[in-house]
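Engineer: As structure tokens, here come the structures.
Derivation of every value follows stated rules applied to the coordinates shown; laboratory data play no part. Quantities reported herein were computed from a predicted structural model and do not represent experimental measurements. Cβ atoms are built from the backbone, for glycine too; each structure is taken alone.
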Structure I
Amino acid sequence: MTHSHIQKISFLVFSFPLLLSIIGCSTPGSDTPSHPERAIYHWKTTFNPTPWELQFLNDHHITLLYLHLFDVVPNETKTDVVPAATLRFLQQPPEGIEIVPTIYVSREAIEHVEYTSYLAERIYDRVSAMMRCQGIGFRELQLDCDGSADAYYTANSITRYLYERAHQDSIALSVTVRLSQLRDISQLPKCDRYMLMLYNTGALQRKSTRNSILDYKDVTPYLQLLTTSWLDTLEAHGMRLDYAYPLYGWGVAFHPGGQFAHLVPPSQLPAQGNDTLRIEWGEMSDIRQVQKAVNAKMRHRHHHSTVLYHLDSASLAHYTFEEVESILSR
């Protein structure tokens with residue numbers, strides 16, 4: 001049996017039990033709200049929002065949730081690609097919240113893909129099954145492909161097939177865009193919407209980095225690449241460019257010699273950093289500067305959404321109600 005056949009069978013085996021489990025599950029509804037301006041990501045392996053987080057959604061009138069369902073990664077022997085970090089539902093999404101299932105395909109997985117059309121089909125089937133089992137309708141699917149420049153062709157091929165498959169069911173496809181991809185906008189994959197990730201913009205493991213989450217100086221050169229002609233082309237084709245901003249923090253720990261050690265979650269951060277711990281947050285000063293530059297680019301253009309990353313009380317509690325509103329209200 002060839003490697004390619006083994007690859008096909010392995011991913012199907014991973015998906016098949018889930019597909020069997022949909023028997024008797026409710027059919028997703030077709031009535032969904034219009035695409036809103038206020039949205040947030042949920043990027044955990046369990047969907048079980050706290051009362052505080054549910055109140056946050058309500059207080060800020062957030063009606064769109066980009067819900068991370070699973071990753072696609074290489075298996076342990078790196079002979080195949082398989083789903084990982086699959087979301088478990090301990091609660092149903094609140095009423096009035098539109099769900100956009102979101103899938104992350106790692107750079108390593110892209111490097112091991114041989115049949116991109118087959119992988120796209122399996123991703124779509126697995127998403128459909130998970131959503132159907134929860135009785136959740138959806139009209140948009142988002143793909144987050146972490147492809148390097150050398151892997152753009154493969155990543156774009158996966159996106160193209162997923163775009164065609166989703167459109168068979170009248171499902172839109174959105175794709176995340178990293179700042180580095182703006183160097184060659186012509187290489188961006190075909191889809192219905194782009195999500196520009198305005199976070200994780202700096203060199204995390206470099207000791208001299210001021211703030212790897214977001215630094216206005218890191219973003220400015222890339223925003224200049226959002227040319228008028230390209231934005232006009234998007235608008236002419238009915239496409240969107242949305243923007244995601246960071247409302248989270250962490251600690252970046254270093255060894256005494258200056259080498260990167262590990263990340264510290266926001267719930268475990270001390271009051272202040274030291275020589276071996278750099279505390280980072282999505283700072284409001286940087287967010288406001290970036291958002292001002294973005295709005296100058298988008299002025300008088302097509303409608304776009306502001307998206308927050310992500311729904312986690314340990315990070316969101318760092319920001320005041322007014323600060324969150326200032327971002328969402330742009």
Structure II
Amino acid sequence: MPDSQFTKRVFSGIKPSGGMTMGNYLGAIKRWVQMQDEEYETIYCVVDLHAITVWQDPADLKRSTHEVAAAMIASGIDPARSILFNQSQVPAHAELGWLFNCVARLGWMNRMTQFKEKAGKNAEKQSLGLYAYPSLMAADILAYHATHVPVGEDQKQHVELTRDIAAKFNHDYGVEFFPMTEPVIEGPGMRVMNLRDGTKKMSKSGESDMERINMLDDADAISKKFKKARTDPEPLPEVMDGLKNRPEAKNLVEIYAALAGITPDSVLNLYGGEGWGKFKPALADLAVEKLAPISGEMTRLMDAPDELDRILAAGADKAAEIAEPILERTFEIMGFVRGRR
């Protein structure tokens with residue numbers, strides 16, 4: 001099946017490791033919502049199998065899975081228009097992941113920079129899953145013959161590995177079965193930085209809660225954090241070049257742009273020359289307008305876990321309808337005996 005015959009399909013997911021932030025929303029979910037209105041089939045997943053590459057308290061894993069699902073739905077992922085599920089409910093992910101472990105080369109895995117960053121000096125003590133999870137990520141994507149994956153720059157390497165695995169499989173077995181998946185990287189706010197240190201990415205694991213906007217923060221907390229965000233003494237410049245070497249200022253301008261759906265240059269057209277006494281309250285008001293309704297709906301959904309479970313289970317049924325025939329055909333191509341139905 002040549003690439004031109006593959007359905008234009010998006011797959012992406014978020015790991016439920018606790019504490020959804022504005023970075024998750026602006027860096028990923030907001031774009032996923034928009035993709036529902038474009039020419040894609042959209043499949044979004046809570047990748048809970050990836051979470052256990054490091055030890056998870058079972059109660060925390062369940063709560064985090066619900067939190068990610070609630071964040072997606074509250075942000076505008078519509079289970080009637082997108083397939084939304086948690087990964088562990090579709091066994092094809094784990095099965096295809098093993099097959100891809102036998103396609104991927106050790107040298108490819110050794111080049112994966114995220115393992116080196118996460119393992120640090122204690123690589124020998126890390127789980128095999130943490131080392132091998134990029135092949136599971138490839139399975140997540142290719143189990144649906146996904147043609148596009150919206151990712152941040154730090155995940156682009158994993159899409160490249162997915163393409164390598166697909167290409168090697170197709171070559172080794174003389175087929176054109178798996179597509180060459182394309183990364184989709186675009187838009188302002190893709191990398192949201194810390195509100196207290198603009199050189200660091202916004203993270204749920206930062207030392208101070210004032211560093212980040214949590215997706216469960218209420219309007220008062222959102223407003224307070226932006227008004228107290230670190231800046232510098234200079235007014236906003238007229239053009240983006242004026243933000244060089246001003247990481248906190250650049251971060252706040254890019255957050256405003258992402259929330260408003262405009263370019264950073266347009267933000268400076270509105271506020272160039274203004275001081276922070278005008279800009280930060282305006283940013284706080286915009287953030288409350290955009291984020292507080294999401295927070296409220298997330299809170300409602302988190303208080304209704306049975307509703308979330310029903311949505312995820314229904315999504316898993318839809319996902320399995322796509323993934324299981326692809327997995328079965330993969331087994332057949334590789335020569336496995338498959339008489340049981």
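Engineer: Thinking of I, II, which structure, once relative contact order in percent (Cα under 8 Å, 6 or more apart) is computed, gives back 23? Could the numbers behind the result be given before it?
Structural biologist: Details: I: 17; II: 23.
Source structure for this number: II.
Engineer: Then there's this: Work out FRET efficiency 1/(1 + (r/R0)^6) of positions 77 and 125 (r between Cβ atoms, R0 = 25 Å, to 0.05) for each of structures I, II, then name the structure with the largest result. Could the numbers behind the result be given before it?
Structural biologist: Details: I: 0.55; II: 0.10.
The structure with the largest value is I.
Engineer: Comparing percent of Cα pairs over 36 Å apart across I, II, which is largest? Please report the intermediate quantities before stating the final value.
Structural biologist: Values: I: 19; II: 24.
Max of percent of Cα pairs over 36 Å apart: II.
Engineer: Which of the displayed structures (I, II) returns the greatest value of mean count of other Cβ atoms within 10 Å over residues 109-116 on calculation? Intermediate results must be reported in sequence, preceding the final value.
Structural biologist: Values: I: 19.4; II: 14.0.
Top value of mean count of other Cβ atoms within 10 Å over residues 109-116 goes to structure I.
Engineer: Right, another one. -16000 is what came out when helix-only ellipticity at 222 nm (-39500 (n - 2.57) for each DSSP H run of 4 or more, over all residues; to 500) was calculated for one structure; which of I, II is it?
Structural biologist: Details: I: -10000; II: -16000.
Traced to structure II.
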